[in-house]
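Input: structures, listed below.
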Structure P
Amino acid sequence: MNEVIKLINNHRSLRKFSEEKLSQEEIENLVGAAQSASTSSYVQAYSIIGVTDEEKKKQLREISTQSYVEHNGHLFVFVVDFYRNNELAKKFDQSISYDKTENLIVGVVDASLAAQNMAIAAESMGLGMCYIGSLRNDVNKVKEILDLPEATFPLFGMVVGHPTTKGSQKERLPFKEIYHENTYQRMEQVESIIEEYDQSVSEYYKERTNGQRDDKWSEQVVKTLMKKQRLDVDSFLKSQGFLGQ
């Protein structure tokens with residue numbers, strides 16, 4: 001196993017950082033790594049907003065409710081972005097279509113690939129990071145705080161900084177549950193694998209919380225997906241010109 005794979009396999013989300021801010025060189029290196037990711041048809045349908053204004057960070061923390069959104073080395077927000085391409089089209093007296101589902105997927109994929117490149121780069125530099133999907137708790141407010149134009153969508157944030165803890169690593173689903181060869185495996189074919197994984201996750205929580213928590217992964221994910229979350233996202237996307245009207 002080479003060093004890059006070891007680094008990737010050692011990933012963990014870190015949420016406690018020192019007050020030391022990232023240097024301009026570190027920021028540029030991270031954004032450069034993000035930009036080196038693959039992009040669909042060279043469209044580059046994303047932007048990255050670095051949030052350094054302390055009041056804005058405080059407001060974004062209130063949306064997220066996570067303290068590390070405010071206290072970190074640097075906060076990045078990844079934005080699905082067709083505004084830039086739409087404005088370019090106007091210069092050529094043309095118009096582009098970005099309101100279809102496929103275009104939204106292109107932007108989401110572009111931004112996500114860039115973000116994961118940044119995450120790996122950050123960890124290779126000895127920094128810690130954590131994704132912040134909870135910025136979508138109030139996308140209209142995020143739009144206001146970051147002054148986002150039409151044809152954009154704040155997909156998620158990423159905090160990066162100098163970690164003060166090592167964190168812990170949650171075991172992922174087994175290879176045989178994730179990897180399907182030639183055809184999709186139905187639940188009855190992999191149920192025993194998930195049962196073993198559930199037990200392993202339960203032991204992880206028992207050890208981490210001194211026996212205060214022992215929930216299984218399958219119970220946890222079902223409870224999460226039963227909740228109705230962020231119901232305003234659909235209407236926000238449409239108001240921004242995505243998914244048609």
Structure Q
Amino acid sequence: MMYWIVCITALLASGLTLFSGFGLGTILMPAFALFFPIEIAIAMTAIVHLANNVFKLFLIGKKADKQVLIKFTPTAIIAAFAGAWLLTLLTGMPAIASYMVGERQYHITIVKAVIGLLMIGFAFVELLPRFEKMEFNKKYLPVGGLISGFFGGLSGHQGALRSAFLSKAGLDKEAFIATGVVTAAIVDFTRLSVYFSHAATAGLDANWTLILAAILTSFAGAFIGSRLIKKITLKTVQLIVGIMLMLIGLFLCVGLI
């Protein structure tokens with residue numbers, strides 16, 4: 001059952017993220033969180049996310065704008081370290097409350113509450129029209145790297161913020177996509193170094209077979225989605241995915257996941 005849920009989610013998420021506005025990691029992480037501690041779920045999602053970005057690097061990475069990368073990535077790297085470190089700090093904190101539903105006990109933890117609230121918040125950002133065209137002047141690129149890198153390290157939510165800052169950098173379509181991919185890959189490398197350092201210290205382990213299966217199905221989803229999914233369904237898909245993410249975020253906050 002675990003493999004079916006994760007792989008089907010990776011397949012659908014990879015296809016949907018071609019046009020839905022939500023990132024692969026945003027949709028895939030809750031599937032991992034059903035079966036693993038939240039910090040391991042985020043780390044496993046980051047591996048799948050990185051694999052997709054590395055694949056894209058080989059295709060379009062050379063089109064990235066070096067000047068924009070110089071301004072954006074240094075602060076993103078520093079902030080990604082900080083965000084990932086904060087995640088490891090939160091995971092070590094005890095539960096703040098617990099309750100019973102029938103014979104099963106549920107725990108409300110700080111780390112799940114934080115990640116859940118972030119999921120709800122970023123789902124709102126993606127869905128509300130006033131945020132759809134959110135942009136920042138290119139002089140704020142270092143600030144953009146700082147903000148997107150931090151949230152990328154903390155929960156994996158970096159795509160929307162990164163795009164908001166890069167969209168005003170004067171890039172053409174190919175350079176915009178390539179620069180975003182390079183930046184995302186750098187943040188993924190950075191945060192994974194922190195995640196797995198903590199996992200090794202804490203004695204936690206990831207399911208590498210499941211990760212590989214998710215990577216392969218996400219590739220398949222991107223291939224199928226690029227050919228079959230029509231843009232006419234954009235708003236409907238965004239709404240469905242957004243509502244689902246809000247519900248999952250709520251379940252995390254109250255300890256049901």
Structure R
Amino acid sequence: MEKLEQLYKGKAKKMYATDDPDVLWVEYMNQATAGNGAKKAQIEGKGALNNRITSLVFELLKARGVDSHFIKRLSDTEQLVRKMTMFPLEIIMRNVAAGSFAARYGIKEGTPLANPILEFCLKSDPLNDPFINDDGILALKLADREALDEISRQARAVNDALLDIFAAIDVELVDFKIEEGRTSGGRILLADEITPDTCRLWDKKDHSGTVEHLDKDLFRRDLGSIIPAYEEIHTRLLSLAKHEGLATIE
């Protein structure tokens with residue numbers, strides 16, 4: 001596989017074309033951002049950890065019947081993925097009240113929800129990713145009814161699988177954001193990444209009644225370095241993958 005010209009540079013990743021028109025070469029960067037880029041920092045080792053974590057998560061999801069754009073990890077910071085036409089949506093699943101959801105409804109952070117909640121936001125930094133419902137998605141032609149139903153079904157399937165994965169490593173999956181796209185053949189698939197950047201993850205081990213964050217809230221809220229937390233997530237996921245005998249895991 002040959003790496004060609006750069007196609008895109010985002011907050012956390014660069015994407016390059018390859019000699020296969022249906023495959024992209026992804027490079028994870030060390031940049032951390034919050035507040036749609038209002039807060040930025042370069043954190044050594046972050047790119048490698050996120051690349052390794054998302055590769056493990058995609059492999060663990062695949063073992064549970066959830067496919068994605070992920071093909072394989074190439075190096076500490078690089079991976080190959082299927083090229084997708086992305087839906088301009090942030091797809092959010094919530095299991096516990098936290099963050100903007102808790103603030104929006106005046107609910108104490110950490111309150112378990114009676115059932116998982118699926119939300120959508122329009123993916124737009126200039127508009128601060130505004131909330132949008134099904135009718136809005138359909139009216140703006142961001143997805144048709146069939147695609148939206150499939151996106152919703154997959155989001156719930158991802159949530160079920162991630163709850164199983166993180167419970168197995170003593171981590172509470174509070175909420176997460178994913179993105180989805182369509183392959184050149186028309187198949188809708190999970191894409192982007194699943195890392196502590198895109199999930200709220202709380203350690204379920206006893207911390208004397210306090211929440212131990214294992215996610216980017218450490219950076220957002222100035223609670224400490226993200227690197228030890230991300231390393232802990234990677235270590236636990238790697239142990240789980242080895243226990244499950246995933247052949248592609250190093």
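For helix-only ellipticity at 222 nm (-39500 (n - 2.57) for each DSSP H run of 4 or more, over all residues; to 500), the calculated result is -14000, so let me know which of P, Q, R that is.
Details: P: -14000; Q: -24500; R: -9500.
It traces back to P.
If relative contact order in percent (Cα under 8 Å, 6 or more apart) comes out at 17 when worked out from the coordinates, which of P, Q, R was used? Intermediate results must be reported in sequence, preceding the final value.
On the way: P: 25; Q: 37; R: 17.
Structure R accounts for this read-out.
Taking distance in nm of label points 7 Å out along Cα→Cβ at positions 69 and 197 from the coordinates of each of P, Q, R, which one would give 1.3?
Details: P: 2.9; Q: 2.3; R: 1.3.
Checking each candidate, the match is R.
A short reminder: the numbers here are calculations on the coordinates, not readings from a lab. As the structure is a prediction and not an experimental result, all values here were calculated from the model. Cβ atoms are built from the backbone, for glycine too; each structure is taken alone.
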